[in-house]
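In the part that follows, the structures are each spelled out as structure tokens.
Every number in this text was worked out from the coordinates using simple rules, so none of it is lab data. Remember, predicted model here, so these are calculated numbers, not experimental data. Cβ atoms are built from the backbone, for glycine too; each structure is taken alone.
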Structure P
Amino acid sequence: MISDRTGGPRRLGYPVAAGVFAIGMAGTTLPTPLYGLYREQLGFSELMVTVVFAVYALGVITVLLLAGHLSDEVGRRPVLFCALGLSAASALCFIFEGGLPMLLLGRVLSGFAAGLFSGAATACVLELARPGQEARAGFAATAANMGGLGCGPLLSGLLAQYAPWPLTLPFLAHLALVAVAAAATWLLPETVGPPHRPRRLRPQGLRLPPEVRGVFTPSAVAAFAGFSLLGLFTAVAPSFVGQTLGVHNLALAGLIVFTVFLGSTAGQSLTERIGVRRALPGGCLVLVAGLVLVATSLAVTSLPLLVIGAVCGGMGQGLAFRAGLTAVGRAAPPEHRGGTISAFFLVAYLGISLPVVGVGALTLGLGLRGAGLAFSACDIALAVTVGLYVLRRPLTAADRPVPPLPRGR
């Protein structure tokens with residue numbers, strides 16, 4: 001049962017919670033088109049760009065390991081407020097940036113925020129859905145995640161290219177959005193109650209309820225493969241566009257990164273129509289097609305092919321991601337849903353960090369193009385493997401309705 005600890009009626013529903021989620025996630029990708037400017041200003045290598053990016057994912061993973069269950073115990077709203085505060089602190093680090101240490105600190109704080117958002121905001125959106133709204137709320141949650149990640153580079157690219165203060169204004173704009181999100185969170189009803197004192201923070205590992213184990217592994221591996229593609233575009237696509245294609249417009253770089261997340265959102269919108277059982281293997285195969293196009297664009301140095309590959313790969317990632325998240329959310333018991341979703345995101349964010357650092361390391365010997373081709377081959381193999389696996393063994397809990405929260409929780 002949805003409860004409201006403020007004692008009032010339910011005032012705002014899942015669309016507002018999804019908006020808060022999107023604003024929070026947009027802040028995590030704001031620096032993407034700006035890495036070239038930071039490279040010129042601070043003089044670090046392409047490998048260091050991927051390290052700065054991956055430090056963010058390390059922050060996400062740390063929070064998911066230590067506090068992925070926290071919103072199940074203290075409530076969704078307190079965790080969302082904490083995430084918004086960390087997001088604002090990250091923006092301030094970039095505004096007052098004075099060198100590489102502040103960039104790294106800002107990215108770590110951004111990762112902490114994303115880790116808290118991933119489990120708490122997703123669960124909040126799903127739980128605020130009224131009867132009959134479950135499918136739309138599931139799409140709103142995943143679209144807010146991917147849409148927010150895509151809007152960050154688009155916003156910062158436009159402001160950096162066409163407005164003053166390119167390394168400051170995007171983060172000032174985000175601070176204003178965070179203030180709006182905080183006001184909206186204050187008005188949201190609490191969906192977990194009564195709260196109780198959280199356990200001491202310690203690594204939780206991937207201890208999953210028995211009900212979810214059968215669907216978790218293939219769903220999480222598919223998310224890993226899809227998020228690897230997102231990591232490639234978020235970390236090194238602007239560098240490829242600038243260094244290989246000779247395109248130095250920051251707004252265009254942000255737009256190209258936006259296209260992969262736009263494709264992801266489009267893919268998510270198709271998941272319910274296709275059905276979760278078919279969407280997971282189908283998404284993996286569409287992801288493979290997108291990766292092939294991206295690899296081809298790297299080989300022949302083609303911007304149009306890169307954009308088409310981004311949209312296609314993003315659609316495949318979106319199909320597989322929403323199908324996997326839906327299956328895991330449906331299989332998880334309500335009292336462990338936040339923690340289980342956090343474990344799912346933990347595996348996904350391993351995909352957005354580890355392969356990207358590998359790409360950065362490979363650029364030292366193979367160059368940006370060769371590293372991208374090697375990455376594409378590995379990710380294609382992974383996506384094909386999990387796609388064929390779920391074709392042969394469909395998810396058993398994929399089409400079950402989401403169980404309601406028990407009374408008094």
Structure Q
Amino acid sequence: MKEYIDEAERDLLHTYNRYQVVLDKGEGVHLYDLDGKSYLDFVSGIGVFALGYGNKEYNDALKNQIDKVIHTSNYYYNVPAIEAARKLKEVSGMDRVFFTNSGAEAVEGALKAARKYGFLKDGRTDHEIIAMNHSFHGRTFGALSVTGNAHYRDAFQPMIGNIRFATFNDFESVKKQVTDKTVAIIMETVQGEGGIYPASEEFLKSVRALCDEKDILLILDEIQCGMGRTGYMYAWQKYSVKPDIMTTAKALGCGVPVGAFLMTEKVGQNSLVAGDHGTTYGGNPLAGAAINKVLDLFETQHIIDNVREVSAYLEEKLEGLKSRYDCIVDRRGSGLLQGLEFDRPVGDIINKALENGLILINAGANVIRFIPPLVITRKDVDDMISILEPHLPN
């Protein structure tokens with residue numbers, strides 16, 4: 001493994017501080033390195049591999065599509081993308097779909113749709129978008145511009161203009177940022193990178209009512225918290241606070257790079273038209289086949305039912321750790337997107353867990369994030385706790 005790591009450090013641009021392991025294969029909820037060592041995976045590729053590794057039905061669906069055709073471009077229709085759009089509309093309740101290659105691209109499209117909506121409404125090009133402090137929406141310029149952490153933005157200024165920031169779960173702070181130029185409000189339904197903070201029902205409903213009153217578009221970023229992770233296909237569905245535009249990715253393709261932004265018919269009829277937006281790879285037949293099979297398996301394998309059952313057990317076990325260790329100051333999250341906040345940096349804890357066969361990541365310097373495959377069992381939770389607990393500070 002060291003030879004491969006050294007080669008990677010010579011050849012790849014150093015934009016990641018990677019853990020010192022080369023992962024080779026996966027099975028179920030475990031990954032294996034080149035030496036054959038097993039790791040219990042509570043990261044799932046940052047929320048991507050919802051179905052676990054080696055799902056035969058998923059793999060066969062991709063193999064079958066590869067043998068037919070992988071790519072044709074969006075100059076032509078293809079059946080997998082059409083079927084995927086229909087299924088995605090059914091589970092989301094949205095009306096129009098645009099397939100992208102990633103979550104960041106989905107955010108870019110959502111921002112463009114919002115700006116075009118405003119332009120068609122009044123012909124102005126100075127519309128403003130309100131985003132949330134401590135949010136994370138991606139690394140591309142538009143997505144970075146609405147990411148509420150100056151650390152990510154400072155070296156790449158100037159960002160796209162006319163972005164204002166409000167405080168998440170503080171409705172009065174949002175109201176203070178609204179002007180006659182405001183065209184959209186964007187937020188994660190559950191803040192992920194910012195420390196695992198779910199939006200409160202009162203906050204979401206208040207923002208929705210404000211948007212309705214002033215004809216402002218509500219954009220909900222469900223890239224990490226969507227696709228069943230909170231015990232609902234999309235986290236906003238718990239509170240029935242429907243967005244005007246929604247972004248989704250990660251588990252949408254369960255490993256195949258694909259995302260999407262979706263919108264209501266009202267926005268669809270009053271925003272992007274032919275020539276306004278495009279992508280070479282987005283929604284190609286392979287991506288469509290992946291989405292189709294993922295959505296089918298979510299239904300046939302009762303994924304959301306499993307999330308609701310196992311997440312309650314995970315919360316119970318994490319609360320147990322919190323009660324036993326003074327260094328843990330909070331547990332928060334929703335479904336199988338959970339965080340433990342510590343009174344100190346968590347890097348050493350995560351590294352020690354990795355050495356002992358458990359994959360975890362952080363969300364900020366002092367929060368351990370738990371985002372396992374959605375097929376985990378109570379035993380997997382017990383195994384995770386048994387590996388993690390010996391490395392917690394007394």
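Among P, Q, considering only Kirkwood radius over Cα pairs in Å, which has the greatest calculated value? Display every interim value, and only then the final one.
Numbers: P: 20.8; Q: 21.8.
Looking at the calculated values, the largest one is Q.
Ranked on distance in nm of label points 7 Å out along Cα→Cβ at positions 244 and 300, which label among P, Q comes first with the largest value? Present the calculation step by step, with values, prior to reporting the outcome.
Numbers: P: 1.4; Q: 4.0.
When distance in nm of label points 7 Å out along Cα→Cβ at positions 244 and 300 is computed for each of P, Q, structure Q gives the biggest number.
Given that helix-only ellipticity at 222 nm (-39500 (n - 2.57) for each DSSP H run of 4 or more, over all residues; to 500), derived from a single structure, equals -27000, which label among P, Q identifies that structure? Let's see the in-between values first.
Numbers: P: -27000; Q: -11500.
Traced to structure P.
Can you rank P, Q by FRET efficiency 1/(1 + (r/R0)^6) of positions 148 and 260 (r between Cβ atoms, R0 = 25 Å, to 0.05) and just name the one with the largest value?
P
Given a value of -0.62 for log10 I(q)/I(0) by the Debye sum over Cα atoms at q = 0.12 Å⁻¹, for residues 116-307 alone, point me to the structure among P, Q it was derived from. Walk me through the numbers before you get to the answer.
Details: P: -0.79; Q: -0.62.
Attributed to the structure labelled Q.
For relative contact order in percent (Cα under 8 Å, 6 or more apart), which structure out of P, Q has the highest calculated value? List each step's numbers first, then the result.
On the way: P: 26; Q: 23.
Largest calculated value belongs to P.
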